[in-house]
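Before anything else, here is the set of structures, which you'll find just below.
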Structure P
Amino acid sequence: MKTRAVILAGGEGSRLGILTAKRTKPAVPFAGKYRIIDFTLSNCVNSGIFDVMILAQYRPHSLIEHIGAGGPWDLNRDFTGGVRMYTPYKARGASDWYLGTADAVQQNFRFIKNGHPDLVLILSGDHIYEMNYSKMIESHLRTNADLTMATISVPMEEAPRFGIVGVDQEQRVTSFIEKPAQPPSTLANMGVYLFSTPVLDKLLWEDHENHLSTHDFGKDILPRMISLGYKVQAYPFKGYWVDVGTVDSYWQAHMDLLAETPSIDLNDRSWIIHTRTEERPPVRISRGAEIIDSMITDGCVIASGATVEKSVLAPGVRVESGAVIRESVLLTDVVVEAGAQIYRSIIDKKARIGSQARVGEVPEGEAPGFSMVGKHSVVTPGLVIQSGAIVATDVIPSDYPGQVIRKADYIQTKRSAHEV
C-alpha cells in the first residue's frame, strides 16, 4: 500500500506572539537545535514514509529555507517520493488563500493524487511528539476503516481546547464535538488522520461545493462522516504529545524536556529527530560557570561566573560573566551581557540583553508569568522588564521612567514609554 503524507504547515500561530511575527508556527525553533516541524517530518521518515507534501501559507520563507531539498530527512528524492512544498496560488479557476484545513488539502488534491497513493496521511506541522505511523496504517487496514484518527487522553481542564471524540468498545468513533465548552469526555483528537484516498477525494469535493461549510476537518469533515455512517476508527496514542500553540505550552514543553525523566528522549538513536543544522564549534564553558539541568547547544559560550539553570540555549548563545539565566528559552545567537538576569523568559534570535538588565522580574506579591524579547531587539543596560511584559521584534526600548517596563506592557517601537 502506497501512503502519501500531507503536512499542514500554514498556521499563523498568533497565540505564540512575537515568535511568529516573522515565521510560521511550524518553523519556530524548539529544543535548541530543532524547528517544530522536525518532529512530524522525522516521524514520517522513521515510520518508513518518504513521500511527503507540505502545505504552507503564512510567512513560509524560513520554513522553505529550513526544509530545502529535504536532505537532512533523506527526502531529497526525485523518483521515489521526497518532499515537496506547496503554497496558495492564483489560477484561472477557484483558488485563493486556504479557507480551512480541508480547503488546503482540496486545493492541492490534484497534486496529492499524482502517483495514485492508496492512503493519505494528514498531519499537523506544529505538534511535538514521537509516533510510529506504520502501526496506525496497520490498524487502518486491519479494521477496513474509511478514516483512522489518532486520539489521546488529556486533562479535563484542557479538553475544551480540543475536538472531543466518543468511541464504542471496538474503538469506532460514535461522536465528535469540536472544542466543546462542556466536554463529555477527555479523549481528544490529535489532528492525525489516515484516509483511504477515494473516500477523501469524495468528501473534499462534496465539502468544497457546500457553501455553508467552514471547510475544516474538525468542524465539518469529521462530524459529517460520522453522521453519514462512514467507518471512522480511533487509534489511541499513549505517548507524549503537545500542541505548542501558546506561549505557556511552548515554555512548558521545554521544561518537560529538562525533567529528570524527559518527555521525549532526544538521545534515542532508534528514533532520531532529524534537522538542518549550522556548522557551529563545540560548546565552550569556562571554569567557574555553573550549568544545572539545562540543554546547551553547539556554539554556545558560557563565561566564568555565569549561571544557567533549567534553561535551553540554542546555537551561538553567549552568556557573559556574572549573568544568571533560570527557567528560560534563549534562541540562536542571543547575547546576555555581564551581570544580566533572565527568569522565566523567551528570548528570540539575535536579541541582546544589556549588562545588569533584569528580564522576567516578578513584582512582589505576584505570581510569575512569562516575559518575551523579540528577534533583533536590544534590552539596554540596567533596564528591568517585569514578568509578563513583552518587547516586540526589532526594538531598542529606551527612556523609561525608573528604567522599568511594567507587567502587561507591549513595547513595539523605539519611542519612549510615554508614547507607547
Structure Q
Amino acid sequence: MFKPLVLFIGLRYLRAQRRTQFISFISLASVLGMALGVTALITVLSVMNGFEAELRASMLGITSHITFTGEDDQLSDWQTLDSQIQHYPHILGSAPYVTGQVMLNADRRVSPTQLRGVDPSLEARVSEVTDKMIAGDIHVLAPGKFNIVLGVEIANFLGVIVGDRITVISPQVSSSTSGVTPKMHSFTVAGVFKAGNEYDRKLALVNIEDGAQLFHLEHAVSGIRLKLDDLFNAPALAEQMRQEFKAPYHVSDWTEENGSHFHAVKIEKRVMSIILLLIVAVAAFNIVATLVMVVTDKRGDIAILKTQGLSANQVMGVFVVLGSVIGLIGTALGTLGGVLLALNIETIVPAIEGFLHMQILAADVFYNSAIPSQLIWSDVVAIAGMSFLLSIVATVYPAWQASQINPAEVLRYE
C-alpha cells in the first residue's frame, strides 16, 4: 500500500528540472505515444463495428433471420406449417418463397442470378426490399404478369431499365419434338432495388406463382422465411425449431447462411486490435526507458532516501507511481480523443475529403462510400484497462532496479 510520502516523491519526479529536461521530454513522448495508440485503437474498432453493423443491416434487410425448408427444398402444405410456426416467440412475420438459380439474358449479355419468387403483399413482413427500390415498384409483381425486379448491379450489367424485356433461362428442361431444351420465359423489368451489398449483383425477384411455374413446383413453395424482433435470437430459436421439426424439415438461421461474412469481419477486428495494441506496447516500453533513465539520474537521491529509512518496497512504490501516472495520463487523453473521434468521424471524414478534394472510399468500388462508426463502451473500457495495465507492468523492472540500489556504494564517492 502506497503511503503519502511515496506518492509525493513519485509525483515530484514528474516535474521538469534543468538537468532532467531530456527525461521530461521522454516522459512527454511516452504520454503522447500511449494517447495516440489508445486513440487509434478506439477509433479503428469503432469504424469496424460500424461497418459490421451496416453489413448486417443491409444483408438481413434482404435475406431472412430464419429459413424453414422441406425435403428437396419443397414445402407442399406450407400454410399449415406456417400456422404452427407462429406459436414460437420473437417472430414478427413470415412469408413463403420459391428460389432457384437461373441465367438472365438481355442483348447478348448473360448473368447468373438467384431468382426468388415472393408474395409482394407479404414480403414487407420479412424484408426491407420495398424500402430499397430505386426504380419501379415491387407490388407490380402480379401473378401471371411475368414481371421481374433486379438488383442494381444486374440491371447495369445487362443494360436494362424499367420496361425492358429480358429472358430468364431455368435449369429445368422441357421436352419437345426438337429435343430437350432449357426452360425459358420472357420477363418485363418492373423495378430495380439497391441493397448496398452482394445481393445487388446476384438476386432478382418475381411473383411467387410465376417462380413456381418456372421451376415446376406447382402448388408447393421452396420454404418459409421468418423475421424476428431481435436477429440475435435466431440461433437459439432455430435450434428450438429443429428439436420439434425433424426430417424432412430443415431449419437454418442467418448465422449459418451469412456466417462467413461476419466471421471474416471478426477476424479482421481481432488482427487489427493486436496490431494497434502493439502501438500501445511500444509506448509502454518508452515508459520503461523513461524510468530507467530516472533511476540512473536519481541514484544519489534514492541512496539518501534509503539511509533516511525509506524501505526497498517504498522505493519500488515511488517508481510504480511515476510510471502509472504517465500511463494514466496517456490512457485518459487517448480515451478522450478516441471517443470524440469515433463519435464525430462521420463529420470529420467528409470535411477531410472536401479539403483534399478526394474520396477515401470510392463510390464505384465500395457499396458504401461513407465511413460509419459505432462506439461500443465495453470496447472503450477494455482498451483503456489494457493500456493502463501495460503501463503498470512496464514499471516493474525499473522499480525493482531502483529498490536494489546499495546506499553505501552510491554515497562512497559523493
Structure R
Amino acid sequence: MKFSNFLGLIGAAAILVGSASGTAAEDKVVKIGAVMPLSGGAASIGVHVKAAFDVVLDIVNNAHPELGNFPLAKSAGLAGLGGAKVEVLFADNQGSPATGQNQTLRLITEEKVVAITGAYQSGITLTSSAIAERYGIPYVNGESVAASLTERGFKWFFRTTPIASDFAKVFSDFLADMKAQGAKTDSIALVHDNTEYGTSVANTITATFKEKNLNIALDVAYGSNATDVQSQVLQLKERKPDVVIMISYTSDAILFAKTMQAQDYKPPILLADDAGYSDPDFIKAVGKISQGAFNRSSWSVGPSGSPSAIIADMYKKKSGVEMDDTVARQMTGLFVLLDAIDRAGSTEPAKIQAALKATDLKPDQLMIGYKGVKFDDKGQNILASGGIIQLQDGANYVSVWPKATADKAPVLPYKGW
C-alpha cells in the first residue's frame, strides 16, 4: 500500500470517528441502575415501580409544560447535559440480600450505570449500597426506612424518605391524640417479620415508645414470606392489646388479614407501617376485610391540576392502579437523583455526589408531602415527614391525621369486615 493511500485511510477513519463521537454527544444516554424485587414475595412492588419510573422518565425525557415549574419538566432531557435522555436499567434482587449485592455489582461493572436507586427492602438496600460505596457510585434510596442505613459512615449513600424514628414519632403522637379523644392505648403489640426492615423498625418503635411512656406489651416476630400465621394471630387474640402495629411486606400482610378474619380477631386499633399495607395488591386482595386500618404515609394527591395530581393521573394510566405512598417515595428518590445529575452537568460520580450534598429542594419542588429535601452529613434527608391515612369507603386510603392536613376524621374502632 502506498504511504499516501495509508494516510488517506487514516484521515477517513478520523472523520468517521469524529462523526460517531459527535452523534454520541447529541444522543447521550444517562444510565441509572434500579435494584428492585421483580420476583419473590415483594414482586408486585417491582411491577409498580417499573410503571412509576416510566412516568418519571416520560416527565424528564419529554417536555411537560402542564407541570409548571416542577423540576426537570420544562425541557426534554437533562438540560444540564445538553438534553441527554435518561434510561433506567432494572435488576431483579429476588428478595435476596446476596442477589441484590450481585446485581448491583453487575450494573456498575458491566452496564456502567452512573448511579443506583433501590432496593425497597432495607436488608437488600444494606448489601446493595455497600457495593456502590466500594466502587464510589452514588446511591439514592427513596423508600427503605431502617435507621442503620445512614449510620454506616458511607459517603455515597443518600436517602430521601423519612426513617423509622420519624415514623415512630408519628405513631406515638397519633396514638396520643387518639387517647385524648377517648381511645384506649394502654397496651400495644408489635407484629413484625425477622428481616432487617422488620427487626430494626420494631426496635426503633420500642425505644421511641419507651421514651413516651407507651407500653409495648407484646412483641410478635415471624419468618418473612410466612405460609401460616395462625399462632401469631392467636397470641394477639389471647392477649387483647389495645393497639396492634403491623410491620410486614405484602404477602405477609395479606396472610395476616385473611387469618384475622378466619379467627374472627379484630384489634381495637390496627396501625400499619406502610410496606405491604400500601401495596395496591394488598388493597385489591384484602382491602374490603381490612376496613379501618391505619397506615403511615407521606403521600397525598393534592388539589386538581397540581403537579402531584397530574403525576398521580399519569401513573394510574400507566399502571392501572392508584398512586400509593411507597411508589411516591420511590419516584421522589429518582427525581432527586436526576435533579442532582442535571445540576452537576456531568455523569462523573464525584460531581453527582457533590450535587447531591448541595441539594436543597423546597416543598413546591416535590411530588410528595415532605418539608423539602436536604441531606445531613450522613446522607439522610432532614426535611422528610409523614402522617396517618386510613382505609375508608370500601378500599381507599384517606388522610386522617394530623388534623390540619386531614381529608376526613379517623374512625374507631377497627372495623375489619
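The numbers here are math on the coordinates, done by the rules we state, and not lab data. Keep in mind that this is a model prediction, so the values were computed, not measured. Cβ atoms are built from the backbone, for glycine too; each structure is taken alone.
Tabulated values for the structure
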| quantity | calculated |
| --- | --- |
| Origin of the derived value 17 (relative contact order in percent (Cα under 8 Å, 6 or more apart); candidates P, Q, R) | R |
| Origin of the derived value 41, 23, 21 (semi-axes √(5λ) of the Cα gyration tensor in Å; candidates P, Q, R) | P |
| Identity of the structure behind 7.9 (criterion: mean projected area of the Cα convex hull in nm², for residues 147-234 alone, calculated), options P, Q, R | Q |
| Read-out distance in nm of label points 7 Å out along Cα→Cβ at positions 43 and 83, computed value 1.5, structure in P, Q, R | P |
| helix-only ellipticity at 222 nm (-39500 (n - 2.57) for each DSSP H run of 4 or more, over all residues; to 500) from the coordinates reads -4500; which among P, Q, R | P |
